[in-house]
1. Where is FRET efficiency 1/(1 + (r/R0)^6) of positions 50 and 298 (r between Cβ atoms, R0 = 35 Å, to 0.05) largest, in which of 1, 2, 3?
2. Of the structures 1, 2, 3, report the one carrying the highest value of FRET efficiency 1/(1 + (r/R0)^6) of positions 162 and 282 (r between Cβ atoms, R0 = 30 Å, to 0.05).
Structure 1
Amino acid sequence: MNEAIIAKIDREIEAARKELAELTVKYVNIKSEQETPFPDAPFGLGVKKVLDTAISDGKTEGFFTKDYKVGVVSIAMKDGTPDLGIWVHGDVVPAGEGWSFEPYNAVEYDGRIVGRGAADNKGQLAAIFILLKIFKKMGIDLKYNPALYIGSNEETGMFDVIGCKDIPGAEGFINVATPPKLSLVPDGAFPIGYGGKGNMTIKLRANKPLCGITLTAGTSEAPGKATAVFADSNTVETFSPPVHTAHPDPNGNMITELSRTVLEKHQLPTYETRIFEFLEKASADTTGSMFGINAETKTMTPLTLATYRIENSDSIPEVYVNIRFPIEITTEQICERIDKVASLYGFAISNVNIIHKPYLINPDTPLVKKLNSIANEITGSNKGPYTVGGGTYAHELPNAYVFGSSSNFRPESWDKGRGGAHGIDEVVSLDRLQRAMRIYARTLLALNEMDW
């Protein structure tokens with residue numbers, strides 16, 4: 001690898017810090033939560049604006065752009081089908097309440113950009129776009145065609161990639177286009193992820209209505225709030241900072257606190273008591289031990305369980321549980337065991353949504369070893385390849401790896417509940433984004449010298 005070229009690229013990356021901040025702010029300020037489908041916008045007009053803006057920016061800089069008309073666009077260095085895809089997403093989870101900053105009026109604070117989607121995944125969008133600009137400006141001629149791909153439904157199904165017949169226009173990228181030969185997804189951590197846990201959501205419905213109590217929790221409008229409204233209009237309300245369902249808080253959440261408060265302060269009939277006992281125990285159990293699904297694992301991190309939402313259907317509570325599960329346990333086993341325990345408390349499974357199954361790629365390849373080495377060299381770590389807990393595009397694309405960017409880095413003075421992806425006051429570190437750019441720069445050059 002040419003050290004003089006690397007040194008020049010690093011100088012360009014450092015000089016682009018102001019542009020990186022401004023471009024991240026620009027994309028964060030586009031409110032791109034999933035909305036009602038529109039023609040040519042299967043996941044809503046907000047996220048479509050992110051894609052349109054990216055296409056416009058790409059054309060302005062002389063890149064080869066393409067809109068696949070399924071909620072995915074690409075910005076490529078050369079004409080033709082890209083060989084390497086770097087996949088980010090423009091959609092975000094709802095902002096919710098409790099922010100100290102404005103979620104869609106991003107600001108720079110303590111070397112970070114604060115705003116919904118800054119870390120997941122718009123900072124990476126800006127960083128990779130600017131890196132490709134640097135390569136183009138320097139006239140670096142790669143023997144392959146790298147491209148930045150931007151999707152719009154990563155957070156709620158990845159139907160932009162796999163398709164969904166129930167959403168007009170969501171035909172799915174892999175059904176209408178040729179995927180890149182290799183895909184990298186900077187929506188996780190360094191060094192490199194070669195597999196991922198499965199992801200499923202189970203809805204549990206109570207067998208009969210609650211008597212004079214209406215329950216809601218974790219709605220899209222208020223993801224960190226839980227409320228119990230009694231017939232006499234007495235209301236119990238609790239709040240906890242929203243977190244990613246792949247990383248539930250082992251101390252519980254707003255549902256745990258609501259259930260404990262109701263059980264302590266209200267005299268309830270036996271049936272209602274069992275409902276709240278179940279909610280308290282289930283929401284505080286993040287390993288699945290309550291249900292007997294805390295499987296032993298050899299290849300992946302342990303199963304996680306997040307009880308994150310309650311909806312009210314004619315006074316009948318419907319409880320949503322998200323499970324990120326390793327390859328050692330099946331969805332059938334999970335459902336059977338959860339249903340058995342839930343029935344003891346007056347609940348039954350009413351719906352199962354398997355978002356994606358676990359996957360594994362051989363980590364013992366020259367490609368994985370090389371990328372792992374590059375990431376470790378720049379981060380100063382000595383880590384090996386790992387498997388991913390959260391869901392990313394790597395679950396659905398062929399020959400895809402999670403590769404960085406480890407850029408969600410909250411200020412040390414902030415409380416634990418602030419700054420995280422999917423949380424309040426979400427932040428992305430400009431230092432970490434620039435570090436990721438240096439890693440990707442060396443990766444692009446390394447790929448030019450090897451067969452993959």
Structure 2
Amino acid sequence: MTRTLEITALPYMRTPLDYFARLREREGAVLLDSGRPDGPGGRYDIISTDPLAELETDARGRVQGNAPGLPECASPFHAQQALLERLDTQAPDNCDLPFIGGLIGYWSYEMAHCLERIGNQAPAAADLPWSRVGLYDWALIQDHERQITRLVATPSRRDQVMAWLAKPAPEPAAFTLTGPFEAELDRHGYGERFRAVQRYIHAGDCYQINLAQRFSASYEGNLWQAYLQLRQATPTPFAGYMSWSGKAILSLSPERFLEARNGHVETRPIKGTRPRSSDPSQDRELAHDLVRSTKDRAENVMIVDLLRNDLGRVCRPGSVHVPQLCELESYANVHHLVSVVRGELEAQQTPLDLLAAAFPGGSITGAPKVRAMQIIDELEPSQRSVYCGSLGYIDRRGHMDTSIAIRTAVADRGKMHLWGGGGLVADSDEEAEYQETLAKIRHLMQALGSDARLS
């Protein structure tokens with residue numbers, strides 16, 4: 001029997017923080033955060049808790065969770081689709097909310113091992129599942145363009161949520177790093193791997209490789225407070241927070257991976273970065289330098305071509321096109337070159353089919369994608385975990401929005417991990433690329449009260 005959802009108006013808030021603070025300690029609490037009012041480009045905040053069921057993918061690609069009776073599935077993506085199809089709610093006619101119930105969660109970079117033959121897996125950086133998604137039957141949604149807040153839920157669920165929201169938010173404990181962020185690779189180790197990438201490129205194995213390095217620090221205290229510190233330092237349109245069992249994902253991503261609406265698909269790859277400057281004249285020059293850079297433009301165009309191919313695997317022939325190529329977008333701490341690729345899904349394809357066809361995002365692997373991932377697996381000393389994976393939602397109507405989980409911290413067992421990376425091509429400069437990996441995340445380290453200890 002299908003349950004009818006109702007839409008309830010709630011007071012509009014300029015950020016989602018007060019609403020989520022009242023719900024954050026509930027089971028399965030998730031926040032997909034637009035970064036408003038300070039972050040550019042974001043529109044919707046989506047909050048939910050208390051999923052009906054959850055599925056995790058373990059480090060062997062096996063699916064486990066509390067959803068008995070799912071059919072045997074060929075992949076975790078198929079199992080997630082089967083779980084999504086169990087949701088028995090229906091929105092009112094003409095509902096224009098982006099999410100009316102469905103899956104919310106993350107897919108780590110290592111989910112690529114479920115899709116391609118990549119190679120021997122490096123040791124895990126953190127003890128997180130490869131993916132974790134919940135089936136949610138309600139959501140609190142803020143639309144910052146229309147400045148409205150709506151709760152979409154069945155009447156009984158709505159009454160529960162309203163009671164939860166009526167309680168005061170618990171005061172978060174302090175968050176403290178108990179040591180500086182330490183690099184997994186020293187400068188020499190990064191250089192060795194940079195030169196190995198150059199050898200692969202000159203041998204014709206690949207055109208571009210995204211090489212990353214990991215930094216880790218010990219911490220004590222409340223991870224929600226850590227997220228608040230990160231968000232204040234760098235509000236972004238595809239941020240998110242999830243925590244469970246002493247683990248957490250704190251993502252401040254500026255990059256959309258895949259969006260699907262009524263069969264229309266969009267991806268927004270970022271490739272090309274310059275730091276911001278507090279001096280307006282120097283800041284403009286940094287932006288102009290990025291726009292004029294033939295190297296950065298070439299990298300971006302390579303990834304656009306890769307994504308056109310990925311979308312073409314599940315989109316209607318002839319529908320994939322590029323309405324925006326290498327345009328400048330500026331955020332609190334960096335300038336980026338951003339492109340847009342769009343297409344139309346084939347009628348028999350689902351958003352989860354699209355996610356599997358394009359996963360992980362080409363902007364954080366390289367080209368050709370599979371060979372690039374094999375080289376990454378060989379050269380990076382540990383797994384990427386959620387970094388360079390995706391956070392997002394897929395609702396029961398087939399709407400989807402996911403991020404590329406860059407500028408993302410992973411917390412586990414008293415350790416906080418951050419990664420910084422960049423795309424390497426034939427004419428990349430080793431020192432400049434090394435410094436770029438630091439520039440992309442140094443502001444996150446400093447927001448948490450530390451900097452990197454480099455060897």
Structure 3
Amino acid sequence: MKTTRRNFFRQMGLAGAAIGFPTIIPSRVLGADAPSNKINILQIGCGRIGRSMDIPGILRQDAARLVAVCDLDSLRLADGKAMVEDHYNEHDIPLQVAAYGDYREALQHADIDAVSISTPDHWHAEPVIAAALLEKDIYVQKPLTMTLREGRAVSDIVRGKNCMFQIGSQQRSGGQFRIACEMVRNGRIGKLHTVRIGLPSDPAGGSTREIPVPPNLDYDMWLGCAPLAPYTADRVHPQSTNRKDRYGPRPGWLRIEDYCLGMITGWGSHHVDIAHWGMDTELTGPVSIEANAEFPTSGLWNVHGPYHIEMTYANGVTVIIDHKLPNGIRFEGGDGWIFVTRGAERVTSSDPVPAGNAAKALQASNPEILKTPLGANDIRLHESPNGDHHLDWITSIRTRKPAVTSVEQAHRSTSACITGWIGMKLGRKLKWDPVKERFDGDDAANDLLSRAERAPYGISHMKKG
């Protein structure tokens with residue numbers, strides 16, 4: 001007999017756990033016998049990126065259902081729930097979406113197959129690890145983590161549990177980025193020697209004036225493992241009675257080092273990931289870093305401003321990252337160059353768009369480089385179905401085959417950015433061992449590979465099973 005939902009939960013002693021969820025049985029449990037073979041997803045974080053990218057990205061997948069949302073700001077939580085339910089109502093899919101203020105509670109329900117995590121950077125590692133320990137498949141926004149210690153723990157645990165993983169480095173699913181990396185990997189520009197990466201920078205500013213914590217926000221949990229700090233809207237995210245205004249501008253936490261390292265990881269994790277893809281260095285990192293940067297001396301926002309980074313890899317390639325370069329990645333070889341960028345594409349309204357000739361999504365020193373088709377024996381990189389990053393993840397869950405970006409690859413691109421940030425903080429040349437993931441003979445640099453965590457938050461305070 002086919003297992004019914006009611007009998008399944010009765011047999012597992014979990015009848016109460018299904019309350020508030022739709023009548024969809026987890027596809028991983030019943031497989032082809034499921035009356036509705038959908039992947040049940042929990043959305044953690046209903047803010048700007050969640051609403052603009054991850055929630056819409058999942059809603060358009062017929063094989064998946066967003067059955068629960070979570071946010072520690074009750075206004076955002078209500079907005080997220082309404083957004084999902086309105087979508088399903090418009091498509092004649094009766095679905096009551098469960099809402100939670102604490103992701104740890106939501107994760108305990110057996111109904112959840114997978115999680116999508118769209119939280120501030122300092123709140124990536126803990127929910128990823130929590131989901132992996134419960135063997136949920138995982139989509140998480142970039143950068144993977146705030147510290148290298150967190151990244152190593154996340155990668156080890158996710159791989160150990162064999163969770164299907166995807167990070168929000170959606171450029172991997174963009175056709176122009178794959179083509180650029182295939183051309184480089186197949187020697188179309190000769191021997192690669194230099195990669196130039198252009199990233200934006202952040203302004204200083206931000207009000208330090210303490211104001212009352214809004215009643216809709218669990219501020220202590222929002223701070224998480226970061227130090228206690230007085231509340232101001234410029235520290236967290238906009239509060240407004242107008243729904244549209246709550247998600248428009250870039251939130252202040254992106255410009256504060258307790259919650260984000262700045263553009264070096266914000267946009268850097270996108271572009272360094274593509275550089276690694278083209279360089280065939282996805283599972284390693286630089287061997288030396290030399291950097292300098294300007295940091296604000298007043299105001300609330302303290303992430304780096306103008307900067308210059310040079311990293312050398314064991315294969316002899318030099319990676320240069322500079323705020324003055326066009327936003328994108330330029331691969332330079334002995335026989336020419338390829339430049340790739342998003343062109344005019346924007347994920348959010350605040351995304352920078354290259355100007356002039358640099359706005360072309362894909363170009364080369366000789367157009368024939370890009371027109372030469374791949375041969376039968378040439379390297380072919382992972383091609384996401386329909387160029388859809390979220391569909392690539394859903395396909396990975398269904399097939400149990402890796403998505404376009406593995407958790408270790410995500411860790412390595414993030415860790416390269418973190419070593420660049422450490423170089424900017426110290427302002428001297430550093431030698432890095434990508435195997436040991438330690439700086440050679442530099443205690444001050446190694447101290448920056450982790451940070452103190454305020455209890456009860458942080459991976460050091462988590463129960464590992």
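1. Working: 1: 0.35; 2: 0.15; 3: 0.65.
Across 1, 2, 3, FRET efficiency 1/(1 + (r/R0)^6) of positions 50 and 298 (r between Cβ atoms, R0 = 35 Å, to 0.05) peaks for 3.
2. Numbers: 1: 0.50; 2: 0.05; 3: 0.95.
Top value of FRET efficiency 1/(1 + (r/R0)^6) of positions 162 and 282 (r between Cβ atoms, R0 = 30 Å, to 0.05) goes to structure 3.
Each value in this text was obtained by applying a stated rule to the coordinates, not by laboratory testing. None of the values given here were measured: they were computed from a predicted structure. Cβ atoms are built from the backbone, for glycine too; each structure is taken alone.
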